[in-house]
Structure 1
Amino acid sequence: MITDDQSPRVLVMGLGGIGGIVAAHLIEQGCTVTPVSTNQAIRDSIERSGFWVGGDGETRIIPGTAYAEPPIDGPGYQYILLATQPPQVEVAARTAMAALAEDGVMVCFQNGLCEERVAQLVGRERVVGGIIAWGASMVGPGRYQRTSSGGFTLGCLDGVAEERCDELSTLLECIGPVQITENLRGARWSKLAINCAISTLGTVGGDRLGNLLAHRFVRRLALEVMTETVEVARAEEVRLEKVAGTLNLEKLALTEQEKTSSGSASLVKKHALLLAVGARYRRLRSSMLAAIERGRRPAVDYLNGEVVSRADRHGIAVPVNNILQRTVHRIADGELRPGLELLRRIYDDTRPPN
């Protein structure tokens, strides 16, 4: 355990599923942590009952206090962990800038490519990327459920693994295993390909991942989303990294032959791999869908929208990412209801003409 005297000061911005789990674990380890949430119901629940943390059959209560905004007094925070949804990341970074220590860094836990956005505010040298390979949900204000195991990948924008990553790695090991990469861009794009498929299809399908990936046509859509993302990453000259050290997006992407094939040995293997992903993360529910249900702006522009906008620059067609981005906005606007039938319509609409 790290004692208060030994640990750096940590500010956690955002207490949704990920932020709540991170803050609770760090507090439990004796770290100097200041949790911040703009949601009064979350703050009130934590003040009254602490952080309620469940998962793997274990439930525990971790006493704590959450704040409406970062306290600006004191020497500043060595680590500001940005755990909001992507649409709120720049606001959170601006809000917390005055609380950042002179030698401090901001850590982006969002999906998407948020490091570049935060770097425009605080400088590239003060940004660390934190890619999360585990799932969590907030099942009620201040009540958190870990939905899958996994750890973190940390890296800096310019590729050099700095001392800050080593210290942060030590802090986060109480939550899950940590690896450090010198190819943050490649790791981010690989995770982007996964999120564009899993998170967005989960939003449109309105169900947990395991249930959705049990359907072959949903797996096919996921493969097409990831393939389009890989093609844009190549155009951006990104060297993709394996996800969680095992999932190779370059090999998972459809070949030209597989794009028009109804079945082959290689396609069977790719479908089997997605079935395994669905089984491992079967309880995972899209955080974008949860955001829509709470009346918040969905993060789809930071996921599939990144693929669509960059594909346009390179003259690459990405029809599945395009229609999914538009569909999520229509769900958020109340024009469409999520469900398996909506995914089936998207599948049918994106089939090439005979």
Structure 2
Amino acid sequence: MKKLSVKNSDALFEAISASRALYLPIEKAGKVDFYPWSKDEKVRLDALQTTRSAKDLFFPQSECFAKFKLDKNAISVDPVAPADEKFVVFGVRACDARSFELLDKVFLADPVDVMYQTRRANGTIVTLACAEPEETCFCMNFGIDASAPGGDARATFVGGSMILEALTEKGEKLLDEVSTALEDASKDDEKALADEKERIAGILKKLPFSSLPLDNIKKQDELEAVQWWKWGELSQGCLGCGTCTFVCPTCQCYDIRDFDTGHGINRFRCWDSCMFWEFTQAAGHNPRLTQMERFRQRFMHKLVYFPKNNGGDFSCVGCGRCVRKCPSALNIVKVIKELGGSDNE
């Protein structure tokens, strides 16, 4: 266990960036997201969450993975190699750290997504304990401990210090590489860390969404859940804007698009949303013609289909972004309460 003064954070960031790229929560134009670090940037480790999760660094919103050229009657295909950049993403919260485990189930299953796999291998995740969880947080329902997040290494603010713990071999290697910027934590530091975790745990228990009826949802019959009469009522205000999917750390749907550069064709993968009317449309056919059907698909996937196919793991980490961002105040918490409640026949 290591520590450093919060005032000396830049020394740690400099040590990390000396050997690899470093991404931190940085404020730009009033929003906090993960960006490459430099001394001139406004680092916001105090911000509970970034607008979008760190998923972007492993599964970018758009990426080119192939280029095509037509030379007379011959077509050449040039696959784009995955970026081979070693990097550290520092300040990932517990909910977002868990999201990588869920994305792994999708992108590292056979057939393995090489682009994602390469970034996961090259990336080291340093998480940050949540000192002040907000009322929209509900990660505890999914077995996530905001006071002791996962990742490769963990950072916790205790007083004027940052306590650092290695959790994996990657984490140990990173802390060894930056050891000159750190000092050993004392027994008093360990006691203070334990007290801080206990304090955070007390906050989590008092949050309004700390106990959601997920166990009842696990017992739901799949067909009965699909035919549930309340889907129409719950989806009435849905605009189909896709905001919930674009801020969600676990959504993994994407589309493939070709772009004519004038000198060839670049093939891109870009995020898509099951809330859009054209999602899954093929050859003029769209299996989900109404917004109710699209709304239902989103939450059935997260709460019923995904758990059924992934050992009971829900495709949600309780980050609360959809609670805060939906312009119509529709979110997964409302669905969980209704679907998992008693009046769900």
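Thinking of 1, 2, which structure, once relative contact order in percent (Cα under 8 Å, 6 or more apart) is computed, gives back 20?
Traced to structure 2.
Here helix-only ellipticity at 222 nm (-39500 (n - 2.57) for each DSSP H run of 4 or more, over all residues; to 500) has been calculated and equals -14000, so which of 1, 2 was it run on?
1
To test your reading of the models, identify which of 1, 2 gives 40, 24, 11 for Cα extents along the principal axes in Å, for residues 264-303 alone when calculated.
So the calculation was done on 2.
Comparing distance in nm of label points 7 Å out along Cα→Cβ at positions 120 and 184 across 1, 2, which is largest?
When distance in nm of label points 7 Å out along Cα→Cβ at positions 120 and 184 is computed for each of 1, 2, structure 2 gives the biggest number.
Just checking, which of 1, 2 has the largest value of Rg/Rh (Cα atoms, Kirkwood Rh)?
Sorting by Rg/Rh (Cα atoms, Kirkwood Rh) in descending order puts 2 first.
Laboratory data are not the source of any read-out in this text; all were calculated from the coordinates shown. As the structure is a computational prediction, the values presented were derived from the model and not from experiment. Cβ atoms are built from the backbone, for glycine too; each structure is taken alone.
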